[in-house]
Structure 1
Amino acid sequence: MFETAATPEEAIDRLERLYRAARVALRRDLNRFFETGEAPPPEERERYRYPLLRVTYEPVKLSVARSQRGYAKFAVPGVHQTTVTQPAEFRTYLLDQLTPLVEEYGATIETGVSHQEIPYPYALDGGDELGRGEVTASDLARHFPTPLLSLVGDEIADGTFDLVEGEPRPLALFDAVRVDYSLRRLVHYTGTDWREFQSWILLTNYHRYVDQFIRSGLAEVEAGTAEALVTPGGVRIDREGVDVTAAERVLSAPWHRFQMPAYHLVRPGGTGVTLVNIGVGPSNAKTITDHLAVLRPHCWLMVGHCGGLRQTQVIGDYVLAHAYLRQDGILDELVPPEIPIPALAEVQVALQQAAAEITGERGEQLKRRLRTGTVVTQDDRNWELRWAKERRRINLSRAIAVDMESGTVAAQGYRLRVPYGTLLCVSDKPLHGEIKLPGAANAFYERAVSEHLRIGLAALDKLKETGATIHSRKLRSFDEPPFR
């Protein structure tokens, strides 16, 4: 049964009640099955369903309200809907999206129960419940909803879904089952609870940035400008826990157990910063951003190392990517390489201003240290071994740096509507005989990593001040769902 809500707050309240009731019913029947082997009757499965949010826009005239926002707007009139998971955790996001649709467009909101079942693993908190008794995953699959890959996809984000005349259009890029899938993947890859992720994200390809982030984060916690620092394995340091052993406890957290460990500098309302060490390569970059995107972060920035391609560059210089020559290969079908990935003005300005402030350099001095241009993203770490083949393409692109992640991260931001940017630090010059030798590399790392990370953090602070304008209209498709 669908009910019309008088306000967005009322709608979210009912979503929370419906979701809680469905999850309680599923967990109750799971526990009974664990303890007694008693399977739920078929009609009981009707209760294990995600809530559905439906928004209808019926303008009196065909004119569309004009807005400079890059989200919370209707491309066309009609009915739009999506299933919702964890509405209490996503309350702020839902409120931000629904309020303008009601106030500016006069949209009506309905809530009810969908036909989409909640897979049983998503009702379990830790997953260790499967070890109780003699119950196996195959036993559970006979009686409870299971994750079906046929129901998890990015057709809406990629614009490949079928629009059926008379049927509701998508309200959001991701439905409930897609979100739940990624929430569990985030825990698996990063070693931290998905609820700890903050709205502002730094991605790096080198662990030394983590060390510096920990030091900086602990200093903020001690100063009271952040609530806590959360690291893999559930280690959480708040102000009361900051002492001489805090850094040692954080650094000894079991990050090595996880493929892409995450570290969260927690601030009220999720306004802090999360750093994820994605490792090396475009595959990792795509994997983590596929899952981070369901959290609808405000921005992700790539801060890592690159190879400088110009003779005039010096190790330790910065590269601000204005364009990408994508040779990563991993997104060619979803975002073909010939599709331009535009630079986002607000992000570019924030990164350049932050670099000026942190380095203390201005004008020509800053231009010598911070170069803007095209970054080549390769899928082969040893691309230098085919230099005869690569030379012409790199020369035509006028590229100034090469790495293995930035183009993928930017393309994923473009594809999944998450504002993005790249600031890299030149760690070697492979075409000019300046390779990373152990002694020189260590000296470089000690000098450069701290400054580079501080620039990334300062850029995020500047972007927070811009508010909603960072969600660029450049990222919207022609038939974009109303929610960002």
Structure 2
Amino acid sequence: MSNLFSTIYLKLALKSFANFLTMMTRIFFGISFLLILSLGCSQKESQVQKRPNFLFVLVDDQSPFDLKVYDPKSILETPYINNLAQAGMVFESARHMGSMNGAVCTPSRHMIMTGRTLWHLPPSAEFQKNTDPHPLDEQTIGAVFNRAGYKTMRTCKIGNSYPAANAQFTIVKDATKRGGTEESGSAWHAKQVLEYLDDREVKQEEEPFFIHYGFSHPHDTRDGTPELLARYGAVNHTDSTRLPSANPLQPPLQENYLPVHPFFHGHPELRDEERVSGVWKNRDEQTVRNELGREYACDENIDIQLGKVLKKLEEMGEIENTYIIYTSDHGMSIGRHGLMGKQNLYEHTWRVPFIVKGPGIEPGKRVEGNIYLLDILPTVCDLAGIEIPKTVNGSSFKPVLMGEKNVIREVQYGVYCGGTKPGMRTVRKGDWKLIKYDMMEGAVRETQLFNLAENPHEYLPEHQRSSELETDLAEDPKYADKLKEMEDLLLEQMISNNDPYRLWDQKM
């Protein structure tokens, strides 16, 4: 009997122990699941908190060749921009698509804000007073990032822009500041961003930010600060009856300088070529070198103000999680090819400086890119994990930033028809570039063909270069097949981009 009870007791004990083990296993796995779930939630919260910030820096009228980053011979001192390039990625071929009016910055800024190509912009891009509400207004950078939970802030110039898109930013501190003092110049724009960041610190905001950090310089009138003007031997010249003084500290003439362009640019009474204070119609060496000095003074001040904001982001611990994009709305001539303005399609004007630093970007890398400014909106959305608006025509160049590609397109097309129509058109593929001019009711019809590998400065016969390839090759019969290929490519691009015009020798 005792053996029977012992057996029963043992079975009960074993069963209780088995039940205990089962219960403990369930508790263990339950706790583990809760821990994993909690960890997953924590990671998700961390990911939300660690969404990247954006500092988008847009300067007004700056040729890439002002900067040492693009022209090692430049005497311009921009240590913060240089450091940005060393720590980030430099794009060799970043361009605005062009303009249908003399204020090239207007359609350029519309393209930046909407991600749309030139012939698909809202009416305010062409007729600046036509600012009625448009469906695209709600699909612009500020609106898109607001909806995604970002804090958005903007400072920039007033005018020649996209008012309805600018107004979408939560905080807007816009004013045109082209003077030579702290309050009247580029320092004012820096102050707005610094105050915003100070306020963000006080409020302990956790949401990511998108800051549009725009400047009113180096657009004319290029009234630099006294100390920076002195550095570049320049004066704020205002007397149209005499030339500014020569000074050995002034920047040298650019390699593709000409005292006059070989044919008319096709835009009668164009302000940039005739009425800019300090220059007017003068193209002599003293005038151009002084104006370059003024330009460089404004450029260096922009660099100083950029440095203030970068330092603040570093102090806040935000710099490593911030994508910094530095660019301009278009380039600028200032003596190159005998021109002063932005109403042309030479490399100094069609190209823009473009530097990006941020998470995942290999430092010190240079890429071709082949991007347009209109690719910015889809790219920043892609980097932020935001759905790209279906209204966008551009392409994300995130694959280029992440080292997966070198270019996002093979061909680039450009327009200027702000003067007489159809105007100028250009197309570039690889080393080859074509520019065609059809203006003044047929009185100006010109074709230029350049091999940019051999002739990066686009020298013309008037530059009197010794090398055969260092000139316009359109009239050289040896390049007739290449000319035909590029002209066919231009027409193809005009059709695919819905260009409403045709040039004199194109089939309708």
Structure 3
Amino acid sequence: MKRFHTLLAALAIAAAVNAQIGQPYIHDPSTIAECDGKYYTFGTGGGGLISDDGWSWHSGADRPGGGAAPDVMKLGDRYLCIYGATGGGLGGGHNGRILTMWNNTLDPKSPDFRWTTAVEVCSSDGMEDQDAIDPCLLLDPTTGRLWATYGTYFGTIRIIELDPATGYRVKGNVEKDIAIDCEATDLIFRDGWYYLLGTHGTCCDGVNSTYNIVVGRSRSVEGPYLDNVGRDMFHGGGRMVIAAGDRLYGPGHFGRTVIDEGVEIMSCHYEADLDQGGRSVLGLRPLLWRNGWPEAGDRFHGGTFAIESERRGYSLELIVDFVRQQQERRGWWGANTDEPVKALPNQQLSEVVDTWPEGDIPVRCGDYMMRPHQRWTVTPVSEKGGYLGGPWFRITIEGTDRALTATSDLELTTVPTFTGDDAQLWRIEQLVDGTFRLLPKTIPGRPDLNNADGLNVRYCLYSAADSTPTLAAYDFSSDNSKWRFRNH
């Protein structure tokens, strides 16, 4: 149950190769929030996680009050937190209370760190078909009004309006039922639509949890929220956003973060990560939009690919002489159809590598021919740290250590050996349309082009012409900025 929150352009998300490293253990995480260059998420029980880079997470976030499923957002120069004090069957009942409180900072080491006294904004009495727990926040960008939804399977999901200046319930506001058959809801707004995301299924049972996230949308923040076939979420509708997969069970508690135009991520927790001993962990995935509906992108694991420009479909390749592949030529007429067919191998690196120059080799784009100079191995370099949700990657020619690198004049070349230099490290982000953008970690020798942290957040791999790759300012509206990874 988290909200849309736009971070600085310096943040980025690549689909994580594995779960976030460090100790990303959390349940019911709030949407990722940024404070003084660090990232925070809060969970059930009063604690939460902190990350310096968005890739390695550790405990340390502090939220008083205990309870369950907080959400947090920045309003002006303060942070508003909303959480469920009880409910959800905790202590055996459904008499829940939703509370809000403020802080000037999320950094527990700051002298300004001081949560205000929590105030109640709504409650449930344990007898009605409603349970006041699992709240989320949405600041409507079209009106400036602040909304909260809350509820579980025990009855309905409700929406109320809060005062964005105080965090109190708007005087005279009457709650409205908008959904059933879900919990841990989130509200977001995009392109004239309000989206209600709910967590469906069972939780808190490790690898046996069936949590998944579904969605409906409406032109009004108060609903009705209909799914892709017109079913009202008040009658159990909902289109799938993310389910179990990739050795991860029970995704729940959706949150959306907008990094840049066309670059979005979703956060959640997984009830069980098999690679983390079945623990509940923070999950970060690229967020795609297909025909107006959100869905989780796949985690990018690296591999060996052709890197193809969306501009034309040409493949990134070394500028080397084309070596013809030997083949016994036979006419297609009068062929002996009884003769056994013998498969031909792909051209091998060993057949061509001695024809390549020994020093730096620049790159271009050309027709993909399944040749060694067009095959790139993308590998995470986790020991170098990362960014929000992903490690840095190296990009090398398959079977070699020859690495793609940025140059000080905003061009590209390959060096014979990968050294781990920042100009050889790449941030790979899946865009909302399913394509990717690739940015070098830094532009070498150009502090004027990097941000205050020395990171490049603007210049991406760019197809300046059909066959001319370069580095240029990212532009989501242009296919020049977009690439695809294809293994063929």
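Work out which structure the value 1.00 belongs to, where Rg/Rh (Cα atoms, Kirkwood Rh), for residues 305-400 alone was derived from one of 1, 2, 3. Structure 1 accounts for this read-out. If volume of the Cα convex hull per residue in Å³, for residues 113-312 alone computes to 156, which of 1, 2, 3 did it come from? Working through the options, I get structure 2.
Upon calculation of log10 I(q)/I(0) by the Debye sum over Cα atoms at q = 0.18, 0.25, 0.31, 0.36 Å⁻¹, for residues 169-208 alone from the atomic coordinates, which of the structures 1, 2, 3 produces -0.67, -0.99, -1.10, -1.12? Label of the source structure: 1.
None of the figures in this text is laboratory data; all of them are computed from the coordinates on show. On a predicted model such as this, the values are computed, not experimentally measured, just so you know.
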